[in-house]
Each structure stands twice: as C-alpha cells, then as structure tokens.
Structure P
Amino acid sequence: MTEVLPLEKFKQLIGQDNGTTDWILIDQERINRFADVTEDHQWIHVDADKAMQGPFGTTIAHGFLILSLVPVFSYAGKYAIEGAKMVVNYGLNKVRFINPVPAGSRVRSNMVISAVEEKKPGQILVTNTHTIEIEGQAKPACVAEALGMFFL
C-alpha cells in the first residue's frame, strides 16, 4: 500500500528505501515477444539451441526488456506525493546492465528515493534508483536511476 505524504515529508525520504517489488517471471515467451516488438532477434535471446553453445549456456533477456519493467516496478513504490494528479516518465540517468538474466529467471526491483527536485511550482522531479535483482543471484541484473515527474 502506497503512503501518500506531503511534499516536505516526501523530501525527507531522500536516501530511503522506497520498497521492493514482487517477482516477475522472465520466460522465453516474454523474451520472444519483446524481440518481436523491438525487432531485436539476436540469437542470444531467441535461439535456444545456439544459445546453449554460447557464453551463457541459455538464452538471456534483452537488457532493455529488463529496463522496460521500471515503470511497472515504480507502481509498487511505498511513497507518493500528496496532491499528485499524475506521474510521467521523465527519463533515466545512469543505467548499467551488470548481469545477464537467463530465460526462466525471476526479477524484482529494490527502490531507493535518490533525489527530489521542484522544477516549477506543482512539478516535482523524483529520482528513484532501481536495483533489479535476479532471484538466487548475488549480482543484480541492472541498476538504473529513473526519473518521474509528479504533477500536483
């Protein structure tokens, strides 16, 4: 359940945990659908036989497939700003793909509120750092700073 806070209290959360999402399955069907949408059919993603002989021993998810889950992960944030009428994607800062995600894995995001900046009256830019982990692995799949513009 998201806790809605006045802006001044929300600003005090910089550096604080903003929640951990549920796990999402990254199966071969999801990878194939992403390949179709993006027209990126590189064999390491879609050719199971060839990928078995490749460096990862199986097909892996596209890095941008994992990154594309950031908006749905963001919906699970623990905190929101009181009076927000909508939030739109504003962009990304630093993004790193650290560890490949094998087909059949599950991923989730641990979120931290990294910055809160009032751009104009009623427009608040919030940076959440997403550490997207792979179930059962020590190294995360991706770390990304996602920007969301809250309109009050």
Structure Q
Amino acid sequence: MKLWLLFVVGAVVSWGTYVPLMHHGQTLLKGGALRAFLCVGVAYFFTAVVIPLGLMAGPKLEPFEFTPDGVKFATIAGIAGAAGALCVILALKSGGTPLVVAPLVFAGAPIVNALISMLWHKPKNAPEAMFYVGLALAAVGAGMVLRFRPT
C-alpha cells in the first residue's frame, strides 16, 4: 500500500468518526456546542501546533521556512476547516443528528472540492461525462442515505 493511501484511510476514519463523537460530546456537555468547539480547539492546538513543531525540531523532516503567500493560503485553509467544524457543531446543536448532518457534509464537500479544484487547477482536457455522473451520484448517494437511514 502506498503511504499516501494510508493517510487517506486515516482521514476517512478520523472524519467519519468526527460527527458522531462530537454529537456524543455535546450531549455529555448538556448541549454545550460552544464548549465542545473549545475542546476541538484544544485538540487542534496539540495536533496542529505542538506535534508539527516537535517534528520540525527533530530530525530534518522539513525546514522551518515560511513564505508570505504560503502562510496566507494555509491560514485561510485553516479558517475554512475550523469554520466547517463550527458549522457541523452548530448543525448538531440546532437539531441535526449525525445520521443527517454527516451524509450531507461528507457528500457535499467532495462535490465542492472537485468544482473548486477544477477552477483553480484548470484541467488540460474537459472532464468526461462520467465525471459529472460521479458528482451527481455523490449527491444521490447522500439522498439515499438520508431517505433510508435507520430510525
């Protein structure tokens, strides 16, 4: 297995468990969505600040060098990710359940990603029709999960 695929599996498992874990945490915090988001922030701090600093301080995995544009776009990406997490948390607080919120988010996000990626990195050739069928199937798949979800 290629190393990048292992990280993809890690992301799928992490994000696939995120909404149910967050919902359970909010429930245990007696509806404390903002308190739950603070916990997410603490977790992000350790995962996204402490660990990378430790790794960059250790063996030369990556130089401690930054460019202004790189910092700008990486920070905007972080804001987008945190905003998405906050939106999930507020969706759960507002009455959404993991069986509804997660399919909408995790089917919708790849569709948005594909369209933005194509705008940002123009394909050399027009996508095949099956690409658009795949996007439509992602939306249909989310609809089917919602329609036939367990009650």
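Where a number appears in this text, it was derived from the coordinates with a stated rule and is not lab data. Being a predicted model, the structure only gives us computed values, none of them experimental. Cβ atoms are built from the backbone, for glycine too; each structure is taken alone.
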Query raised in the report: A value of 51, 51, 32 was derived for Cα extents along the principal axes in Å; which structure in P, Q was it taken from?
Result: Q
Report summary line: FRET efficiency 1/(1 + (r/R0)^6) of positions 56 and 120 (r between Cβ atoms, R0 = 30 Å, to 0.05), calculated, reads 0.05; among P, Q the input was structure P
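Given that relative contact order in percent (Cα under 8 Å, 6 or more apart), derived from a single structure, equals 27, which label among P, Q identifies that structure?
The read-out comes from structure Q.
semi-axes √(5λ) of the Cα gyration tensor in Å, for residues 40-95 alone computed as 28, 15, 6: which structure among P, Q?
So the calculation was done on Q.
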Query - Highest-scoring label, criterion being mean count of other Cβ atoms within 10 Å over residues 8-15, among P, Q - result: P
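Identify the structure, out of P, Q, from whose coordinates helix-only ellipticity at 222 nm (-39500 (n - 2.57) for each DSSP H run of 4 or more, over all residues; to 500) was calculated to give -26000.
Of the options listed, only Q reproduces it.
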Query raised in the report: One of P, Q was used to calculate distance in nm of label points 7 Å out along Cα→Cβ at positions 16 and 32, giving 3.0; which?
Result: Q
